[in-house]
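As structure tokens, here come the structures.
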Structure 1
Amino acid sequence: MTVTIRNPVLPGSHPDPSILRVGDDFYLATSTFEWHPGVQVHHSRDLVHWRAMGGVLTEPRLLDLTGVPDSGGVWAPDLTYANGLFHLVYGVVDNYAFGYKDVSVRLTTAPRIEGPWSDPVPLPGRGFDPSLFHDEDGSTWLVNMVFDDRPDGGFGGIEIQRLTGGDPVLIAPLTARGVTEGPHLYRRDGWYYLLVAEGGTGYEHGALVLRSRELLGPYEPDPAGELLTSRDDPDRSLQKAGHGCLVSTPAGEWFVAHLVARPYSRRGRCVLGRETALQRVEWTGGWPRVPGAAPAVEVPGPDLPPHPWPPEPKPWNSLRRPVTPDWAEAGPRIRIRGGQSPYGLRAPSLLARRVTDRQETLAVTMEFHPGGIHQAAGITAYYNSRNWYYLAVTAGDLVLTASSRGRRTVHHTETGVPDRLGLWLTFDGPVLRFARDTGTGWRDLGLELDATVLSDENADEIVDGQVRVFGFTGAFAGLWVQDLAGEGCHADFTEVCP
């Protein structure tokens, strides 16, 4: 039966895909940045239907995100399999601003994708986007981009280093488009193939393949040009195509998982963030190529039996700290104990789900007994610590506050609200609306708010050519409780829909 892949296969914030096949099972790992659990993994048996398996980095011993900046944390993990073990190599970014990149690179392994995962081993962190290459002779190599932190430095090409030691070797300088990153190495028919991202992760993004007869190079780019990009077609619905990873089926069909985004206007803002798509790859003259070298929404799928999964609710994610009983209890009733302010980077109390569609709603019933002005609880449409909307009860009032690039605005206030009430928000393309339950039905607050505040583009802050804040994560919708004086308040959420 012919199946069709419809892109993006992982909608919402699922960027920088690393795809892997083990037997009949396909696994996709994506970046998670400041959100727990770290490194989301999805599973498929037909490349069409995917199920969320949760995150790999679920414990403090594997990942500590305390204090990481917005869009810091876990960048571009790489998942491979060799010698009976899954290998996950990942970088944790503690700083990316003002010309520096503070990145710690780690490796953890597990006999099964579900774990248990070993204590992480530190690896050299001379750049970011690390990956592993397992050669046919049994050797394993660390591949990463090089970052030069000197004032006139920056991106410095791709290097490789044997995992057991030895000096790193620069195997590919910057490509013609520059900003060369996201390397993945493959071996096929006596050639080594190096797949890299180039041009940055915005609208100039692309993916390029280079090859060499020798592992250490020199590597030459495909004379036909890039594997894929949407750079030259601003009207294409899938934009920012690049940062890819190759995989083959048991029958020898090839595909590339790659990053895309869906702006709400022509080269406009991307509220849904950077997503994962799949394209078919054909080998021509010894080179892997995507038809048209551009991303398509519908792609002929592999010759595999359809394998849908039972529907499941979206998983919850927590901000900068894992879910533990001391602050969050999940179940039919979700109890959240208050944490830091919206701008705190250590211990916020926020559970949220990725926004994956232009039309999306979150509705809850909340019971909250605030003890004063330092306590608040409610629902949020959230991008990062500087860009959010928050409909919350505080000191007996219901207040809708917004923050855009750190500047706060109060949009709505009403007094005398009960301790138990329903709260509702909906994304309707570029418009965001809030409502509350009056006891006899939902009442819209009568505001049409700008949802594109919650976008990668609005979150980017670059001053005098210096990066202050990156926007990499996409919008989330969630439950937020704040206890600024640390007095022990909590809120209970029930009837959460969807």
Structure 2
Amino acid sequence: MKCFSILLSVIFLLQSCFAAETRPNVLFILVDDFGSHDLGCYGSALYETPNMDRLAASGAKFTQAYVAYPRCVPSRFGIFTGKHPARVQGKKDSPHVEPDRDATIGQAFKDAGYSTFYCGKWHLGEGPSNPDKVGFDTIVAAGAAGATKSHFAPYNTSRSKGGGGGDEKDDIVGLDDAPEGEYLADRLTQETLKFIDTHKDKPFCAVLAHYAVHTPIEAKPHLTRRYSDKLVTMPKPAAEWEKESAGENLLVQNNATYAAMIESVDHGVGRLLNQLKKLGIEDNTIVILASDHGGLSSRGSKREVATSNRPLRAGKGHLYEGGLRIPLLIRWPGHTKPGTEIATPVWSLDLFPTLVEMAGIATPANAGTDGISLIGLLQGISIPSRDTFFWHNPAPRPTSTGDWFSSAIRIGSLKLIDFPEQKQVELYDLETDVGESKNLATERPADRDRLLAKLNAWRQEVGASTAPKLNRKKK
């Protein structure tokens, strides 16, 4: 009997070791301010993203992926906690991770025995809210900074008027050794390559959160020149700008420097994909690429903008589709058919429960529950029954990105946006009008009132603010 018990123990130990060895690795690449049409595989004629396109071809491309908020901090909070930012914003328009209240993706994987890594933009607090205090074993250049002052070293010295648009007191930490002129996207990619190489023999969860392609818009000169030459050969639009909310919106992708920034990020994606293959762990590594919100296309002043999200309306800061939709690519070898295109609406709050289920690990007690697992979609076996999404923008920046205090709801193909201060309600059918050009609120009063009632009930449930908190920083 004793021998039998010992044998069972040995078998259990071997099974546990085997399970640990075969657990999938995770590589999550988060690009800052990256628009939903800023990739070749999403239709851009200017930007060249062969490596991101390769990732899409080897996995799944989502064509209606949303964020929970159209700005950096609240959106990132939702991504890494699985909790809708409206639940915790209260008097703060920029919620930080609080260890006693919020569990992160990093915490879930660390608790499961993974080596965890966070490289790049965190922007979710410091001190007890720093990523190495909330689940990430190793961190690089991750702190309170919302933007780099320059994409060329030294990174904390601005090369252009206005800097990176972030708080001047917030510096990128830990990269003081960078040689003069080093490009930030290259450095962060190299740090991630180094981590993967040294942790390839056991499960890891690595997050590479680029500061690119956020302002300041700076790129390698030779790449910028190439895109300037390319633009000369492209058709010129009849108009470049259109009026939008409190400002205006760019109608065409025509920024050569921004295009060059994207190419540098894409080159890093290629290096990472190649390394996974070279190390023999490609088939056991889940790769996700996403953005934290729509591209910077709208402005309330004469600030420089980066891109156009057309045919989607508006961009960063706005609750129109251009501010909320993002590129989302997921490669899950052996589970997702290469070249899969998924049109079902999803959002970034789904990433936490999806990753946890993919890895077969436990969900921490304080994890948010506003998302659902997308495994059925990725495997092509089921479609979520969920058809409702909510958004709330309590901190408009009319003089920066030209947006107004607003809330929105999508049910099926219908989307309603409420602008309380303007006393304006807009209703769109996204199936026939993805550009949100025809307001149906007057034509379809029953649908308008039904969606508005649901939106009001949700705002009350989560404690959404009823008055705007103006924040005029150019973020």
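Coordinate-derived values only; no laboratory data. None of the values given here were measured: they were computed from a predicted structure. Cβ atoms are built from the backbone, for glycine too; each structure is taken alone.
So mean count of other Cβ atoms within 10 Å over residues 67-74, computed for just one structure, reads 26.8; which one of 1, 2 is that?
On the way: 1: 22.1; 2: 26.8.
It must be structure 2, since only it matches.
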- prompt: Out of 1, 2, which structure matches 8.3 when mean projected area of the Cα convex hull in nm², for residues 43-138 alone is calculated?
  reply: 2
- prompt: Here helix-only ellipticity at 222 nm (-39500 (n - 2.57) for each DSSP H run of 4 or more, over all residues; to 500) was calculated and came to -8500; which of the structures 1, 2 was it taken from?
  reply: 2
field: Per FRET efficiency 1/(1 + (r/R0)^6) of positions 275 and 459 (r between Cβ atoms, R0 = 41 Å, to 0.05), the highest-valued of structures 1, 2
entry: 1
message: To test your reading of the models, identify which of 1, 2 gives 22.1, 85 for Rg and Dmax of the Cα atoms in Å when calculated.
response: 2
task: Taking 0.10 as the value of FRET efficiency 1/(1 + (r/R0)^6) of positions 203 and 235 (r between Cβ atoms, R0 = 35 Å, to 0.05) derived from one of the structures shown (1, 2), identify that structure.
output: 2
- line: If you rank structures 1, 2 by mean count of other Cβ atoms within 10 Å over residues 59-66, the highest one is 2
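Looking just at mean count of other Cβ atoms within 10 Å over residues 147-154, which of the labels 1, 2 belongs to the structure with the highest value? Walk me through the numbers on the way to the answer.
Details: 1: 11.9; 2: 22.6.
Comparing 1, 2, the top value of mean count of other Cβ atoms within 10 Å over residues 147-154 belongs to 2.
Here relative contact order in percent (Cα under 8 Å, 6 or more apart) was calculated and came to 23; which of the structures 1, 2 was it taken from? All intermediate terms of the calculation are to be shown ahead of the outcome.
On the way: 1: 15; 2: 23.
This value belongs to structure 2.
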